[in-house]
Structures are given as C-alpha cells and as structure tokens.
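Novice: Heads up, there are several structures right after this.
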Structure I
Amino acid sequence: MKKFFSIIITSLLLITASAQSEKYTKAMETLVSAIDSTRNHDILIDLGNSFERIANAEKTQWLPYYYAAFCNVQAGMLSLPMDGSFGDNSSITDPVADKAEKLLAKAEEITKGNTEIYCVQKMIASLRMMGNAMARYMTEGPKAEAALAKAKETDANNPRIYILEAQDKYFTPEQFGGSKDEAKILFEKAQTLFDTYKPENSIAPNWGRPQVAYFLSLYK
C-alpha cells in the first residue's frame, strides 16, 4: 500500500512539474519571438523586465537571465545619441550595462562555458566603451575582444559571433581598424552559418538573422 501511494505521489509531482515546464516554455516563446522584431528602446526594456520576472520565478533556468541582460544591453545601445558624437555618455550607458552585467552573472552561475553568455559579455563591454569611447577604448575594448574570443573558442559555428565582429568592423573608422569590406565578409559568414544552424529548442538563442539581412542589403 505504501508503495502504491508513493507511486501516486511521484506521478502527481511529475505531472505538476510537466505543467509548470510547459507554462514556462510558452511564456518564454512569446517573449523570445518578439526579440528580433523590434528596435524600439521602450519595448526592449519591457521585454527585459518580463524576462527578469520569469527569471525570478524560475531561478534554476539560465535563459531568462540571459535574455533579460540581452534586452537591456540592446536598449542601452539604442539610448546612445544618433549623431555619431563621441562624447561622454556614460551616465546613459553605465546604469544599463551594470544591470545587464548582474543579470548575466546569474545566468553564468547556472551555465558555465556558454558561447551565448560570452557574446552578451562582449556586448556589455562594447556598451561601456561606447559610453565614453575616447576614455575607455583601451580598457573596455580588450574586454570585448576577450569575450568574443572565448565565444569563438567555445563554439566557432555560432553565427552571432560573426555578427558582433562584423558590426565592429562596419562601424569602426578605417584609421582604427574598421573596414566595411571585411564587415561584409563576416556578415556573409554569419548568413552561411544561419543556413545550417539549429537552435537546441524553441527558446534557445536564435537572434541575428534580420540584422544580417539588413546589413547585407546595404551593400546592394
């Protein structure tokens, strides 16, 4: 009899866990699908907050923390002045970078040696550098490069690595090592990798295709 009740309790726990897992996945799918469809600062902040709420409820899952960090750093990029100026905008970028860094650190506590984590680490370092490029190029630049090198070492077939590399080449002035021609090669490599890239599941990182398509359209 005790064995029978033990089986019943175990079955109920499994059913409950399955239901919770399905609820988590559906909530994540809705948010993940919106990431590539917006370049709006406020929407990205809202998405980041939604991911963070899920992260606080699902503390053993790394993806909500990762996406919350990603959305915040993307919003931080969009908060920069669009006039191409290189002044001190650290008061704008640093609070966002600080928040993204804390969220990403929680993700990294759960998953070690993850290429996607390294990609966002690179983005955070780049955001800090862009907050005051003239003063931080020599400190944040190497951090961004080191994170990207780790990402490539972990999984050289991750297309997002080459998107980030390409954007650096595209936006960096030629006198500082930039090259739109080299950027094109990197965007094309990312596109080729996307042709065969298969995310692990419906909520795994898969962003970047629209960015590649947009930048390659600029060369036509």
Structure II
Amino acid sequence: MRKLLLALLTVGASASAASAQVEIGLKLSPSVTNLRAESPTDLSFQNEKSKLTIGGGLVVDYFFGQNYAFSTGLQLVGKGGTISYLDPIDKRRYEQKIGMQYLEVPVSVKLFTNDITTDTKLYFQLGGTFGGAIAGRIDGNKRYFSPTTGNETKAIDHVITPEIAALLGFGAEYQVGQSTKVFAGVSYHRGLLNVDKYFEDQRNFSDVTLKNSDFALDLGLKF
C-alpha cells in the first residue's frame, strides 16, 4: 500500500511538472488615459481631456493548467489627462495637463478557450496592477509654476508614488510556430488610489481626488 501511494504521488508530481509551462514575451500597448476628478462643489474639479500614451514591457504567463495561466511581467506605462478647477483665490478656472510615467507589475489570471479556429484561442484576463510613479510633467514641463501663488514645484511631487489598479481584459492569441505566439487584445485599467498630493498639501484644497483610468490596445509576441 505504501509503495502504491508513493507511485501515485510520483506520477502526480510528474504530471504537474509536465503541465506547468512558462511563456515569456514582449508587449506594446497604445492607450487612452484620463483622470477621474472629484472635489467639493466650490472647487469644481472636472475631467477635461484624455491623453494618448504608449507603453509596453515584459509578459510572463505561467500555465498551471491547459487553459489557465498566472500572468505577470514588468511594464512601463504612461497615464494622466487634463483636469480643470476653480481657484478660490481669483475665482478663475485653470487647466492642468498632467502626464505621469509608471513602472508596473501586473498580477492577474488568464483564462483561455479551446481553439475557436485553427491555432487560435480567445483569452480573458482579470486581476490588478501594482506600481509607482517614476516621472511626471505638468503642461509638458518637469516643473510647474502656479499662476495664483507664484510657487514653483516639481511635477513628480504632484503625485503620490504608489499606484494600484484593477485590470480587466480580453483578446485573441494565435500560434505561428512551435513555440511562438502573437496576441492582440484590449484592457481596462481602473485606478483605485488617489494620486494627487499637490492640491491638498500645497494648496490646502480639501477632499480633492484624482484617479487614473485607461483603455489599452495590447499587442504582443510570446516566444
């Protein structure tokens, strides 16, 4: 009995090792991003314009079943958008075009269908991203000069560094060789944290919240 149990465990371990597979690739992601703005009525923060950005990086899919994979990697992405607000000093409306660069690590699960046509599968992705801001610009500049206070600040100091976002995506993957696959899909990234620290810390505006949102076109190649 003991030998039979040992044999079954050995076979199970061998099957698990055989089914585990790691696929590594590169991804390019043009995206449309904006900032979801909230504030008290007297400050009247609004989202004015979206921003076109491009990002990309490394993709790692670790399969723990034939159609299931843990997906992660490392990517450099752009976020931001144009917001406006009513300044209480002079009662004028001002705009800020905010651009940020983030280094992110996705943590998600990909669910694959069986082949819908020859060598082609659909996938659905669900999870999140964790990262931090590494660069920023206000109105295209690395430093910002306030027209009402006269103070000058670094653009990167306008944003809180940590960023967490929910991730939802779907797409298609096509096998073009023995170990080569191409994929294309769309994904939505919804920021969960307030990224602003300028208006509350520097301007003493209360209850101002800016959160990232972006839609991305994901194009990639796995080896």
Structure III
Amino acid sequence: MAQLPDPCRWLLPDPAAAERGVDVLAVGADLDVSTVFAAYATGLFPMHLASGELAWWSPDPRGVLPLDGLRVSRSLRRSMRRFEYTVDGAFADVMQGCREGRDDGAWITDEFVTAYTRLHELGWAHSVEVWRDGELVGGLYGVEIGGLFAGESMFHRVTDASKAALAHLVERLRACDGQRLLDVQWRTDHLATMGVEEIPRETYLARLARALDLPPCLGEG
C-alpha cells in the first residue's frame, strides 16, 4: 500500500489562476517528497531553469496521450515482440538510463534521483523496463497518483525500446477501469508520432481532477 508523504510545507501556485500561455508558475521551494507529491496533484511538476533555479511548471498547452489514441506502427509492433517487459523491476537503473549521455537528461540531477527514488519507495513513482536478452535496453518512469500517470522521462539503447516502453505502459493503463490521464508534459515531434496531443491547461486540470478520484493502476494505492 502506498504511503502518503507528510503535508507540503509550501504554498504552491494554483495553475487555474495562471496567465494563459505561461509555463513557469513559481521558482524556489525544494524537492522534498511532500512538495513533489503535492505539486503533481495540483497540476505542476519540477524542473530546473537554465539558470539552475528550481522551477515549477504547468505547460499551456499540455501534452497528453489519450489511451485510445495510441499509434503503433507495424515496425514497432514487430520490435515489441522481441522485447520483454517489467514494471518497477529496475527503477534506479531506468532513471540512470534517462540521464546518461543526453543533453536533455541533464536536468535529472542527483537531487532529482533522490526525490523520485524516495517517491518510488513510498509507492508513488513507477518504472517500465524493456529488456532484450537479459539486458536493460529502454524504459520510462513517472509518478502515479490515482488515475494520473505523469511521465517524466524515457530512454532507449536500441531502436524502438523507448516507444515500446510507452506502448506497454498504455496497455497496462488501458487494462484498468476509468478515464486515466497520461501526462507527457509537452508534445514533441517524436511523441506526436505515437498520438500525443496538446490540450489547454484548463482542460488538463479538469481531467486531472477526475483522474485523482480513481484508484491507482500500477501501484496498490
């Protein structure tokens, strides 16, 4: 059973009151698990600015992947049959895979690793691992609160492994009841090929409120 963190000691900004099109709503606070947990439940997530300051983001528009809108090409389907999959089998290794050898993984600092590993230990952060011949070749991790899965990062060491991780996650979430919300933060060209779309912040927050009332899918809650 997932363990609730202590109450957040910070007054987090309300994304519903934010100016349209503004993505960064606050700077400061900390990465205590209570802060991070409260942020996701509010519609925020942490990421450092280029200046190094810790910022709290609520993109407008927001990237989401509708579970019934996943696009899996024939080549990806073939690749997926060559992989094996686990959930929460190697959380720390997945985080390391997401940060190594990539400029866009530089924001996953030691402080982030500590915070999300602790969330994982409490039952709120989860990973999907992709294996081939006993080797970890891809994966993703994120935070699950109720029916929200907030994807944080993914990686691949062989072709299609990160896409396969995302497709496997969608399969797992589809198997659960209710209208789950798969948040990917931003729509990129890479993610758009799999069906990720953009929605206004107000729509995201409305969907988030409904999703939080659902039981978790990957964790026991």
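Novice: So if we calculate relative contact order in percent (Cα under 8 Å, 6 or more apart) for every structure here (I, II, III), which label has the highest result? Each step should come with its number before you reach the end.
Specialist: On the way: I: 15; II: 20; III: 26.
Ranking I, II, III on relative contact order in percent (Cα under 8 Å, 6 or more apart), first place is III.
Novice: Work out which structure the value -9000 belongs to, where helix-only ellipticity at 222 nm (-39500 (n - 2.57) for each DSSP H run of 4 or more, over all residues; to 500) was derived from one of I, II, III.
Specialist: Working: I: -26000; II: -3000; III: -9000.
This value belongs to structure III.
All of the numbers you see were taken from the coordinates with simple rules; none came from a lab. Keep in mind it's a predicted model, so treat the numbers as computed, not measured.
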